[in-house]
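Read-outs throughout are calculated quantities, based only on the coordinates presented, and are distinct from any laboratory measurement. Just so you know, these numbers come straight off a predicted model, no measurement behind them. Cβ atoms are built from the backbone, for glycine too; each structure is taken alone.
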Structure I
Amino acid sequence: MARHRKSKLAVWKFASCDGCQLTLLDCEDELMTLADQVEIAYFLEASRRRMRGPYDISLVEGSISTPEQEEEIREIRRQSRFLVAIGACATTGGIQALRNFADVRQFLDIVYARPEYIKTLKKSLPASAYVPVDFELQGCPIGKGPLLELLSAFLNGRRPNIPSHSVCIECKRRGTVCVMVAQGIPCLGPVTHAGCGALCPAYRRGCYGCFGPMETPNATSLGEWLQAHGTSPPNLVRLFRSFNAYAPPFQEAGERYAQVPQVDDPS
């Protein structure tokens, strides 16, 4: 009887904090089940083993921030049947994409004694800016459930069943009173992709947009509502420029309020 060939899985890290890779390790018991169907060919967070490609599926964490990383992501794409970007860094550029709003050379001059030795790209960008990506899994970090659904879908030859609605739906499902309406707390829940279980609103805090923009968000309209109810333009800029600052909807909203003349902000 012919032996079933396991799918070769590779996990790659670029500019990131490793949080999304740790989500895979946190699966623990589920990893034992996956081990029967998946062979971990490359995953330096978990093993020193390095198998050569091609790979059936590659999970890419982190943004592309250096010339070497640009070359590496192109090679990974050539070696991968499916390439999936996981987490805010790999899907939108991450928190480090805040440098995209300024001159990165100024940062180098401030931080490094010999900045001429540092090779970096002008911008921190997602993997999709350089290569075709088959699927994007949002989050900072990604959720355990969506990750397992992604791997299950791949192994069974179907599209991942990942919800595209907003965090507001998750608030309603868990019976959380809207912090924005009831308490006047600025919240990105109406424009943020679901996946966290509405964790922050459950503790009476506004959503920070960890999972990036939902499908067809209207971030500008939300910004106008928040401004009309007391949130100042500087605070709106800070709200939109966080984990997913360079995601187009959040980028557009942030730039809009960054252009508003600044005044003293007591808040």
Structure II
Amino acid sequence: MNVQDNIRSLVEQLPPITLDEMKSIRLMKRTDTKFVTNKETLARLLELCKGHYYAQRVNDDPISPYTTTYFDDLDNHMMFRRHQAGHKPRTKVRVRTYINGGITFLEIKKKDNHGKTRKKRIQVPTMEAVMYDGFGEEFLTEQTGYTWNDIKPTVRNFFDRITLVNYEKTERLTIDFDLNFHNYETDTDESMGNAVIIELKRDGRAPSPILPLLRQLRIKPNGFSKYCIGSVITNKNLRVNNFKLRLRLINKKTS
């Protein structure tokens, strides 16, 4: 069995939790931590998760495909540059489609001066309705001050996601893999190949069953922005000083 089939087999062995059940989970004092690893190590992690985690099902499938398009101003790439420099506050504008559910949202993510991230979103018909018909502009302007004339699509990604919830329902784990990127400016396509991005969202007051498993497998915290990494590997004209070391570390962990 190849590693891709092994990952599917292992996640299918975890008991299911539905989207409706997921809505009842509220992590009021949430902390978010990202980790980077590879598919072989992910398979080992899923094996260790047995007896501790549910796997979310959408249309009875525990692996959900997503696609996300990020917007920025094409002259200065200000959102990219502010993230690269570590400036706060900062904003990201994106349109995300949950392919299995057939639902698309315009989302505004803001990180404040205290490092807290807040996301607001509205449902839109499709990504094309945003790009060509201007859907969501009132919401965009209200949240950011931009109009659709100010920002344009820059990078689009495609990936598969596994979502796990611990039995105590005090943490949620998203696991993204098979990341592929398309750059609208350069018309370049790139893949992250063997990379796996794990994000742990947990109630800071509760013990975490996943943290000792991650330590056992030597999976360490590592920041990862899909927008910034996707931009860097698909647009050679961007200055990437602060991402060079991070890219080397990611390549080392995922090779």
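Quick rundown of the values:
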{"quantity": "Distance in nm of label points 7 Å out along Cα→Cβ at positions 69 and 181 - highest-scoring structure of I, II", "calculated": "I"}
{"quantity": "Highest-scoring label, criterion being FRET efficiency 1/(1 + (r/R0)^6) of positions 109 and 189 (r between Cβ atoms, R0 = 41 Å, to 0.05), among I, II", "calculated": "II"}
{"quantity": "Origin of the value 0.05, where FRET efficiency 1/(1 + (r/R0)^6) of positions 13 and 133 (r between Cβ atoms, R0 = 25 Å, to 0.05) was derived from one of I, II", "calculated": "II"}
{"quantity": "Label whose coordinates, when distance in nm of label points 7 Å out along Cα→Cβ at positions 5 and 61 is calculated, return 1.9 (choices I, II)", "calculated": "II"}
{"quantity": "Source structure (of I, II) for FRET efficiency 1/(1 + (r/R0)^6) of positions 157 and 229 (r between Cβ atoms, R0 = 41 Å, to 0.05), computed value 1.00", "calculated": "II"}
{"quantity": "Entry that produces 0.40 once FRET efficiency 1/(1 + (r/R0)^6) of positions 37 and 205 (r between Cβ atoms, R0 = 25 Å, to 0.05) is calculated, selected from I, II", "calculated": "II"}
{"quantity": "Structures I, II, by Kirkwood radius over Cα pairs in Å: label with the highest value", "calculated": "I"}
{"quantity": "Of the structures I, II, the one that 1.9 was derived from, the read-out being distance in nm of label points 7 Å out along Cα→Cβ at positions 53 and 221", "calculated": "II"}
{"quantity": "With helix-only ellipticity at 222 nm (-39500 (n - 2.57) for each DSSP H run of 4 or more, over all residues; to 500) derived as -7500, matching label from I, II", "calculated": "II"}
{"quantity": "Relative contact order in percent (Cα under 8 Å, 6 or more apart) - highest-scoring structure of I, II", "calculated": "II"}
